[in-house]
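Each in structure tokens, the structures are laid out below.
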Structure 1
Amino acid sequence: MSYTGDAMTRKLVTFKINGSSYETAVREYDVLLDVVRENLNLTGTKRGCDFGTCGCCTVLVDGRARLSCLTLALECVGKEITTIEGLKTDVLHPLQQTFADAGGSQCGFCTQGFIMTAKAFLDEHANPSREEIEEAISGNMCRCTGYIKIVDAIEMAANDKRNGC
């Protein structure tokens, strides 16, 4: 179904996000970041640079880290999208907990992008070295400090996962 609005045709589509279905109207040029934040009010995903250089907008699409500011929303129809809101259950996700424990959050604006990038990475790398973690997060930018506490948090999560915690 299509309808016209804003002088552009919008298409009514269904997205699967965080295990739930969401129906919304999108234009062919809408990026996933705008759909998630503006249409669906899932505001944990942050707008940072709009150029794909900071990683604040990272979400998972079929388990892979994607920059939602550079991903056309229509490319994601029929795929499983996970935002930072999708990691929360009754307790913090292990990565959220280790970021809190290690002080890896600083101001918190970039944190969700780091966590989503780290989740995709740790899902595929059970025993990463510190250098591999640093390489995995190299597309994410923190403006507050160095990355030591962020890398510590991801390393702690990897160790906890290996040890069955």
Structure 2
Amino acid sequence: MRCPFCGHIEDKVVDSREAKDGASVRRRRECLECSRRFTSYERIDEIPYMVVKKDGKREHFYRDKVLAGLLRAAEKRPISTGQLERIVDEVEKNVQDSLDRELATTEIGKIIMRRLKALDKVAYVRFASVYLEFADVSEFMSELKALVGTRSPAVKKPKKSKK
């Protein structure tokens, strides 16, 4: 903190307490050069996390909004809320870790789709059908065919016995 009287950059904190508004801290400081005292106020600078929509608009990141979309996709599926919250945690961490404190919704969608694809194929298809905005049924069918092509061959249908 630079002294407002002599410009020296070293000082010591003499007293520290919460300010009247409760949103900041009031500090009495003493300059180590001229010994004069001055007051500073500190507050947390809250920069909101943002998402960049497909049309380029920016809006606040809302964790609840992401979770609501996942809950709709996973409705009546054997997926716990905890599993969905872990997906939201990953999305939120990616937004927080980005340098600009913002992330494109396309990146958010990719994270969610990757996790849902590994977790539950039906929830994945439900989410993808809304997120990918298929233009027609053929695009939707090609996504389904690709998904079925990646299905594990461990589950086989029983053969019908001849009588």
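Say we calculate distance in nm of label points 7 Å out along Cα→Cβ at positions 14 and 142 for every structure; which of 1, 2 gives the highest result?
Values: 1: 4.0; 2: 7.4.
Between 1, 2, the highest calculated value is found for 2.
So distance in nm of label points 7 Å out along Cα→Cβ at positions 46 and 118, computed for just one structure, reads 3.3; which one of 1, 2 is that? Don't skip to the answer; put the middle values down first.
Values: 1: 1.4; 2: 3.3.
Computing distance in nm of label points 7 Å out along Cα→Cβ at positions 46 and 118 on every structure in 1, 2 gives 3.3 only for 2.
Between structures 1, 2, where is mean count of other Cβ atoms within 10 Å over residues 78-85 highest?
Working: 1: 18.5; 2: 13.6.
Max of mean count of other Cβ atoms within 10 Å over residues 78-85: 1.
Using relative contact order in percent (Cα under 8 Å, 6 or more apart) for the comparison, can you identify which of 1, 2 gives the largest number? Provide the component values of the computation, followed by the final result.
On the way: 1: 22; 2: 14.
Looking at the calculated values, the largest one is 1.
Compare Rg/Rh (Cα atoms, Kirkwood Rh) across structures 1, 2 and report the one with the greatest value. List each step's numbers first, then the result.
Numbers: 1: 1.01; 2: 1.31.
Comparing 1, 2 by Rg/Rh (Cα atoms, Kirkwood Rh), the maximum is at 2.
One of 1, 2 was used to calculate distance in nm of label points 7 Å out along Cα→Cβ at positions 30 and 126, giving 6.6; which?
Numbers: 1: 4.1; 2: 6.6.
Structure of origin is 2.
Tell me which of 1, 2 gives -8500 when you compute helix-only ellipticity at 222 nm (-39500 (n - 2.57) for each DSSP H run of 4 or more, over all residues; to 500). Walk me through the numbers before you get to the answer.
Values: 1: -8500; 2: -13000.
Here the read-out was taken from 1.
Which structure, out of 1, 2, was distance in nm of label points 7 Å out along Cα→Cβ at positions 22 and 38 derived from, given a value of 1.4?
Values: 1: 1.4; 2: 3.0.
The structure behind it is 1.
Since every read-out is calculated from the coordinates, none of them should be taken as a lab result. Keep in mind that this is a model prediction, so the values were computed, not measured. Cβ atoms are built from the backbone, for glycine too; each structure is taken alone.
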